[in-house]
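I've put the structures underneath this note.
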Structure I
Amino acid sequence: MEQYAVEMLHITKRFPGIIANDDITLQLKKGEIHALLGENGAGKSTLMSVLFGLYTPEEGEIRMDGQTVKIRNPNDANDRGIGMVHQHFKLVECFTVLENIIMGVEPTDKLGFLKKRQAREKVVAMSEKYGLHVNPDALISDITVGMQQRTEILKMLYRENDILIFDEPTAVLTPQEIVELMQIMKNLAAEGKSILFISHKLNEIMEVADRCTVLRKGKYVGTVDIADTTKAELSRMMVGRDVKFAVDKDDANPGEVILHVENMSVASKQHEKDAVKNVSFDVHSGEIVCIAGIDGNGQSELVFGITGLEPLKSGSISLCGQDITKAPIRKRNVSGMSHIPEDRHKHGLVLDYTLEDNMVLQRYFEPTFTNGLGFLKRKEIREYADALIEQYDVRSGQGAVTTARSMSGGNQQKAIIAREIDKNPDLLVAVQPTRGLDVGAIEYIHKQIVAQRDAGKAVLLVSLELDEVMNVSDRILVMFEGEIVGEFDPKQVTVEELGLYMAGAKREEMEQ
């Protein structure tokens, strides 16, 4: 009989209004990379949170090496060698990378003083060994999302865990970082570590996994050997229908300039050099302009400057001919700008508000939702939220009154997209709009973005996904170290060529 590292047998976990896991069995062999695939809200993260001791299941048992075990909390899980990198990182922003890695297992001397030097040496050695390349002294609040994720991986390796859970690990990484992470996972498995890998990116599953278990709407669909399956077959198991991977769109018909950015510079919070250096470009109505680049080359700061989250150091921005360089965020919102932010928790949602209150965050003061005395019209807000939930298939346990925090990451994303597109903006700024979404949802969001363009709106798309850049955009601007180093037509450029510009190996002299 095969010896499994972990067996989760007949696990059932309920939440108010929803059975998140309905009689699910999952068996992880020693030294294998086992993918867990499913749509947003299929119950993948819940199942892994049960294994990591964050939730207690109502039914079912967990066995390790054939023995039944009780995992009451994450400390139990850690003691049993189970580590987890969460989809939304669990890091202390004001601590350094090193402090986050050793937190909870700090090495001390006999007098209780922290032996930071030894810890640091161990972290640096591990960072080198696994090719993670982190700066142990950087503050979490100052590093890119990709670096934060590496910090999470090191945290797990530092605790010498043998069973590693990666929850959507590539949702926030650049193509290069994804390749590196895949290699790191293969190296870890080769060392005998057993890996559970939650994803809905079929390419990645085909690339690294040995076997794949598929969940749909909280139920177990099946487990397949990757060698014997195809992407089409996996997506059919996951969504229950055939999915189109290509984006249907006609040629763009650009009209007038909607967004005009001139000589824009934005200071960097991390170093002396500016994050955005003297950038100029236009976005016209009826076109999708994509900013492509490796994470950390100024895209985030560019968006912060345009949407008002950061002040400009110099330069100007106009929207529909109106100068908004110094306009507050609400002024930009009501002047025709919508923003799907990169960090949905920090800038997209108020996590402890209900779904319906999040849907009207930028519009609650409009006469539709507030009466003359300043009181909210609750009935209208509920009806509006219900309509958006229906239209965008936002899945949650209790509909409009669900707390945003309790929803799956993909459904949080759908809620933000519904809200921003429904404002009927002249300019839609969409940053990583499909991050963490499954193939069915990505297909739908891409349709919505193209529909905005076809309705004569201007779309500024910022994406790290090269497939998305090539398939959705009408024009591509590549950013490297805060500057725009090339402008391309997606029909006439190869992914390899784009990669060279993104890595700074090539650049065009842009006309200012």
Structure II
Amino acid sequence: MSFYITTPIYYVNAQPHLGHAYTTIAADTLARHMRQRGEDVFFLTGTDEHGEPVAQVAEREGITPRELADRNAARFKALMPRIEASNDFFIRTSDPEHVAKVQEILQRVHDNGHVYAGIYEGWYCPSCADFKTESEIGPGNTCLIHEIPLLREHEQNWFFRLSSFQEPLERLYRDQPDFVLPRIRANEARSFIDQGLQDVSLSRANLRWGVPVPWDPEQVFYVWFDALLNYVTALSYARPGEDLTERYWPATFHFIGKDILKFHGVYWPALLMAADLELPEHLFVHGFLLMDDKKMSKSLGNVLDPFEVMDKYGTDALRYYCLRDVSFGQDGNVSPASFETRYDTELANEYGNLASRTIAMIIRYRDGAIPAVDTDPELAGDFGGLAAEVAALADRAELTQALDVIWQRVRRLNRYVEERAPWQLAKDAAAAPALDQTLASLVEGIRVVSVLLHPYMPASAGRLLEALDALDLDYDRARFAERGPGGRVTALEPLFPKSA
């Protein structure tokens, strides 16, 4: 069964920050989880390179838009292996294959009668690259997101007949209540639709950096229509000589931030309908990572550099923190202090120390051999249904909740160590069977949680599973007592060394 997941494509008017890493890490985690379950996964990310914001930054720096796009696209591409992203393709909207496919699809929208010429006059945010409706304008005609003055635009454009999709979109949200998740975001999209849809500009007349309109080469497509189509266009050329569209479209999940919900929850399905293309199954809309209660944003200057975090603490620590500290789908504050607390108390103490002390005890008390005995049925009961619960949460992209139920078992294993006190059992020869069962049960519990944690922390969980001689990531094996008896452990350096 195919599973197609995408991130938004990231705008190249500046270099990446933690907000970009956040969405990619979340999508990667779900992609890895689904691969463990045997799904045929395709994971797409990339860069959005056209439009006025890129042209303006390039002009300020005295370089061409292409030079700026090449420079910053390289930075985004370099971010992917650093955060252990397992994406199958990295699209750039300046790719000639993407450009050609956009023109083909939008020509079809035109030929289907959904496009007409007209004059646009209204307020425009250059940072959002968005024409604002009255409800989206702040005090003094400012952008509610970027807190900058809006520009008054007046130009001859081609328009998309968004208004003609009022009833189809109302029907979509009524008949598919899980089209947008979480539900609060679906309500926001529906509220925008209920205000009454107005036709929107499909093209820009005074801009050269974009995809030329095939029936009017003097204009380029409005950047959002070019960008949205990447989810479809990428499949046509991601693998040379092969078109993957039939195999993977429609997408299973688009992961997006809440600031681009209007485009994905309203414009995108209408555009697909106009082009006679199937709609994606789900949009999952996450909140903002906040610093001092404000969205982390290049334009606001309050960004946390993911490269610095990874250099100091490692990639897995960043991946874990992103999906642990802020519930995926909601807004939440992040800070260096909360990161260090999670790192020291949970990663270093609860998981890393659990692994180290268990392996050390097996080496000390059993010369590295995992006792070939039955595991503790009481502990097994605490793990009952865990894999199924995690899978059900992942199916709804509830990644933080899934991580929480896994971590409950990490804490249960730590309590089990204290309850059984293997260092005391080791002092009494008559307690050897109890010690064997304790050690075998700890290894099995750690193995199960590590298989389930692998999508979140692939390097660390992988190292631990190797040390347990149990590097089998098949999801069917993520059940207590599935490994079978015996095996050997090898010494393991601390997974998460304590921060200085």
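Nothing in this text is a laboratory measurement; each read-out follows from the coordinates by a stated rule. Note that this is a predicted model, so its numbers are computed, not measured. Cβ atoms are built from the backbone, for glycine too; each structure is taken alone.
Assuming 1.5 is distance in nm of label points 7 Å out along Cα→Cβ at positions 273 and 305 as calculated from a single structure, say which of I, II it is. Attributed to the structure labelled I.
When FRET efficiency 1/(1 + (r/R0)^6) of positions 161 and 417 (r between Cβ atoms, R0 = 41 Å, to 0.05) is calculated for each of I, II, the greatest value falls to I.
To test your reading of the models, identify which of I, II gives 0.70 for FRET efficiency 1/(1 + (r/R0)^6) of positions 209 and 433 (r between Cβ atoms, R0 = 30 Å, to 0.05) when calculated.
Numbers: I: 0.70; II: 0.00.
The structure behind it is I.
Supply the structure label, taken from I, II, corresponding to Cα Rg over 2.2 N^0.38 Å with the calculated value 1.10.
Values: I: 1.00; II: 1.10.
Matching structure: II.
Suppose you compute log10 I(q)/I(0) by the Debye sum over Cα atoms at q = 0.10, 0.14, 0.18 Å⁻¹, for residues 49-280 alone for every structure in I, II: which one lands on -0.63, -1.06, -1.41? It was calculated from structure I.
For helix-only ellipticity at 222 nm (-39500 (n - 2.57) for each DSSP H run of 4 or more, over all residues; to 500), the calculated result is -9000, so let me know which of I, II that is. Show your work: numbers first, answer last.
Details: I: -9000; II: -13000.
Corresponding structure: I.
Each of the structures I, II was assessed by distance in nm of label points 7 Å out along Cα→Cβ at positions 313 and 385; the largest value belongs to I.
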